[in-house]
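Peer 1: These are the structures, in C-alpha cells.
Only the coordinates and a few stated rules stand behind these numbers; no lab work does. None of these values were measured; they are calculated from a predicted model. Cβ atoms are built from the backbone, for glycine too; each structure is taken alone.
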Structure 1
C-alpha cells in the first residue's frame, strides 16, 4: 500500500473536507480575520484571483450568510441554509477562470492587470467602493525561490493596482506574498498607502512554504495619487 499524500495527512485538508470548504486555504483567511478582524463592518468585498473559490466561500459564509446562520451540522456548501442573508453585503470574485456559484457572490471573468476590471468592479458596487480587497493568487512555482518571489511580486503589484482603484479610504487589503530578503522594503512601500501593515504567516500555512500574507489596514494614499498611472506598465506585465 502506498503512502497517503501529504495533503491527506494534513489536518487542515481533513478539516476543510469535514466543514465543506473548497480548499484548505480557507483557514488562512479565517485565521487572518481572527487576528486582525478584517471582516469588521465590511459590506463590500472583492476577491482577486478567486478560483476555485475558497476565499470567496469564506466571504460568502462570514459576510453574506453570516456564520451563525449556517445549519449547525452542515458539512458541505450545499448544506448551507441562509436564515436571513445580509442583502446589504456585496461580494465580487474576479478570475480569468469561471468557478462554481456561491451565495451572495458575483463573478467577474477579468484580468487584474487591466483597468477595465477595476471599472467593472465599481460598476457591480453601483459606483461605490470596496471595504476589503483580498487576493490569494500565486503563480505555478518553479522551485527557484528568487524567480518565484519576483513573479509573485508582479502578481501582488497587479492586485494592488485593482485595490488602489476600488478601495475606499480606510479600506483593507490582504494578499499573498513569497517572503524574501526584500520583505522589509515591501512593508515600507505599502506604508506609503496604508496606515498599518503586517506580514503574517497563518498557522494553517505549511511550515515548508515561503508564502506569507500582507495585511494592510486604513488605506490612505497621498493627496493627488492617481492609481491609473500604473495601468500602462501592468498592461505589459504578463
Structure 2
C-alpha cells in the first residue's frame, strides 16, 4: 500500500514447491501482532506493548518462524536486543532511541523521543523534523482533517524551527493553541534563527514557479500533530 509503506503485508519463503506465503496481521499503526499461514493457521503471535517491547514470541507452526519486525520501520537485532531504525537504534524497554537525533534540535527539544503517543503516531525512519506554531482552533482542526500544513493567506506559513513554545508566545492571542507537528525537512526554508517558512502554491515563490512553468510547491504533510500549550488570560500554559 503506497499510503502505508511501512505496514508489512506478507512474507514469502522458499522456492518452487517449497514456496510458502505467510500473512501479517497488524494493529492500527502497522505493528505486527500475528502471522498466519495461507490456510489460516497461526504461526506466530507477539505481545508487543505500546512502545514496542515484545513480551513474548509464540510459534504454533511446529517449526520456528522468525519474525523480527517490530514498530513500523524497526527490525529486531538479536545481538543487541535493540531495534534497528535505519538512522539509529531504539530501546523498546524505555521507549527511547539510544542515540541523539541526527538532525539535532530540528527534530524537537527531546533528542531521544520516539513519538508522542505510539498508539497513534509512528517514526519509521527515526528521523523527523518537529516544528511548532501558534494557531487558532480552526487551523488546528483543518490540519487534523487534511493531514497537511495549512497555507496562510500570504501563501507562506511560518513555524518555530526547532519547535519552541516561547516563540511568538507573547504575541499570540488569547485562545490560541501552540501546536507541534512533524514535516518533511526538505519543506522547511530557514529564515531567522529559530524560525523557518513553508511556502505554498499561493506564495511569491509558488506564483513565480507557476509563471515560469516550474514545479509549484505544495503544502507538506503534517504528522504527530500535538497541542503543547494554550494562551489563557494573557498567560502561556504548557501541556505535557
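Peer 1: Of the structures labelled 1, 2, which one yields 0.90 when FRET efficiency 1/(1 + (r/R0)^6) of positions 40 and 192 (r between Cβ atoms, R0 = 35 Å, to 0.05) is computed from its coordinates?
Peer 2: Going label by label, the one that fits is 1.
Peer 1: To continue, here is another question. A value of 18 was computed for relative contact order in percent (Cα under 8 Å, 6 or more apart); which of 1, 2 is the source structure? Don't skip to the end; give the middle numbers.
Peer 2: Working: 1: 18; 2: 13.
Among 1, 2, the structure yielding 18 for relative contact order in percent (Cα under 8 Å, 6 or more apart) is 1.
Peer 1: Which structure, out of 1, 2, was helix-only ellipticity at 222 nm (-39500 (n - 2.57) for each DSSP H run of 4 or more, over all residues; to 500) calculated from, if the result is -9000?
Peer 2: Numbers: 1: -9000; 2: -2000.
This figure was derived from 1.
Peer 1: Of the structures labelled 1, 2, which one yields 10.5 when mean count of other Cβ atoms within 10 Å over residues 16-23 is computed from its coordinates? Intermediate results must be reported in sequence, preceding the final value.
Peer 2: Numbers: 1: 16.8; 2: 10.5.
Here the read-out was taken from 2.
Peer 1: Please state which of the structures 1, 2 yields 0.40 when FRET efficiency 1/(1 + (r/R0)^6) of positions 112 and 216 (r between Cβ atoms, R0 = 35 Å, to 0.05) is computed from it. Walk me through the numbers on the way to the answer.
Peer 2: Values: 1: 1.00; 2: 0.40.
Here the read-out was taken from 2.
Peer 1: Continuing with this model, one more query. Supply the structure label, taken from 1, 2, corresponding to percent of Cα pairs over 23 Å apart with the calculated value 48. Write down the numbers at each step before the final one.
Peer 2: Values: 1: 48; 2: 58.
Derived from the structure labelled 1.
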